[in-house]
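Listed below are the structures to be examined.
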Structure 1
Amino acid sequence: MSATAQSIFDAAPLGAIIRYSDGTPRPPDRFKRKAQAWEGRNGKGQLTQRSPAGTGQYPYPATFTLHEGDYGSGETIILSVNKIFSVNDAHTFEIIRIPPPGAALVLQEWEGHRELLHVAAGEAAASAWLGRHGYSRAHVEIVGAAVPATTAA
């Protein structure tokens with residue numbers, strides 16, 4: 001079922017895998033440049049952040065961020081690819097998967113923003129990930145739970 005950017009911003013949970021499309025058909029692989037350009041406009045990612053609309057002298061619409069992937073070697077990340085979409089974006093979106101109940105979300109909060117850092121199978125795995133990566137303002141929330149389960153030191 002397709003959705004608008006506004007509905008993804010309003011209803012999709014952090015950690016959801018979301019597919020986006022501009023509605024054009026994929027060109028044949030023999031047209032390498034056209035296929036690469038199409039892949040840049042159509043893809044999927046994990047919802048990691050929502051940012052409210054800005055007001056003031058330079059207003060801007062609300063946005064959400066999809067994390068498309070990390071590139072590197074082993075635990076060393078060299079490049080992290082994220083795409084930011086405005087709630088006014090013309091792409092069509094589809095929620096492919098949401099985190100299951102019992103999954104643990106590692107979240108970081110600052111100035112009223114919440115950013116998803118990692119999705120783990122459970123609280124123990126999330127705490128272990130948090131211990132290895134050392135985010136000072138991060139905490140763990142269990143999907144389905146109303147309050148944070150663990151706070152990082």
Structure 2
Amino acid sequence: RVPEIPDWVTVWKEMGALPTVVAWPEVFGALQTGVVDAQENPLYLIYTTKLYEVQSHVMLTAHVHACFHWLMSDKVLSSLPKDLQEIVLNSAKEAAAYGDRITKEQEEDFKKKLAEKGMKVVAVDIKPFMAKAQPAIDKIRQKWAKGVFEEVQKISGK
């Protein structure tokens with residue numbers, strides 16, 4: 001199962017999968033009835049939505065990350081005095097870093113919780129996945145704003 005995001009479908013097809021678009025509210029039922037045999041979501045979401053009841057394995061491919069980001073209208077931000085703009089931007093960076101750190105810490109806990117619920121948690125070598133996906137990624141990244149791909153690589157430690 002993949003969400004209705006054309007680039008995601010492209011990558012999974014490149015990897016030899018048969019991606020099926022299923023809306024999020026339908027994922028549990030689609031797994032339960034065999035419409036799809038896998039899904040991709042952060043561990044906390046797999047746990048909190050009880051997907052462990054309808055799937056037996058979780059593969060730690062590290063291709064979906066739950067990260068914290070913050071958005072604000074440039075019009076609103078620029079309407080603030082400079083000192084408040086700086087406070088807002090610094091606070092947003094600090095909050096995002098905190099959220100990312102907590103998420104990373106919680107991920108280990110969710111691995112244990114999913115295993116306790118009977119899921120087999122499997123660490124995989126992600127290099128072959130990355131190599132197989134690379135041709136699709138190379139095509140997709142051409143649509144991105146200049147520098148976005150490099151920023152994603154930097155953030156993900158690649």
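Taken together, the values in this text are just the output of simple stated rules run on the coordinates, not laboratory data. As the structure is a computational prediction, the values presented were derived from the model and not from experiment. Cβ atoms are built from the backbone, for glycine too; each structure is taken alone.
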Ranked by distance in nm of label points 7 Å out along Cα→Cβ at positions 40 and 80, the structure on top of 1, 2 with the greatest value is 2
When distance in nm of label points 7 Å out along Cα→Cβ at positions 24 and 136 is calculated, the result is 4.6; to which of the structures 1, 2 does this value belong? 1
Given that distance in nm of label points 7 Å out along Cα→Cβ at positions 16 and 48, derived from a single structure, equals 3.5, which label among 1, 2 identifies that structure? 2
Given a value of 0.80 for FRET efficiency 1/(1 + (r/R0)^6) of positions 8 and 112 (r between Cβ atoms, R0 = 25 Å, to 0.05), point me to the structure among 1, 2 it was derived from. 1
Comparing 1, 2 on FRET efficiency 1/(1 + (r/R0)^6) of positions 32 and 128 (r between Cβ atoms, R0 = 30 Å, to 0.05), the highest sits with 2
Working back from 1.33 (Cα Rg over 2.2 N^0.38 Å, for residues 88-143 alone, computed), options 1, 2, answer is structure 1
Say we calculate relative contact order in percent (Cα under 8 Å, 6 or more apart) for every structure; which of 1, 2 gives the highest result? 2
Upon calculation of volume of the Cα convex hull per residue in Å³, for residues 56-119 alone from the atomic coordinates, which of the structures 1, 2 produces 161? 1
Out of 1, 2, which structure matches -17500 when helix-only ellipticity at 222 nm (-39500 (n - 2.57) for each DSSP H run of 4 or more, over all residues; to 500) is calculated? 2
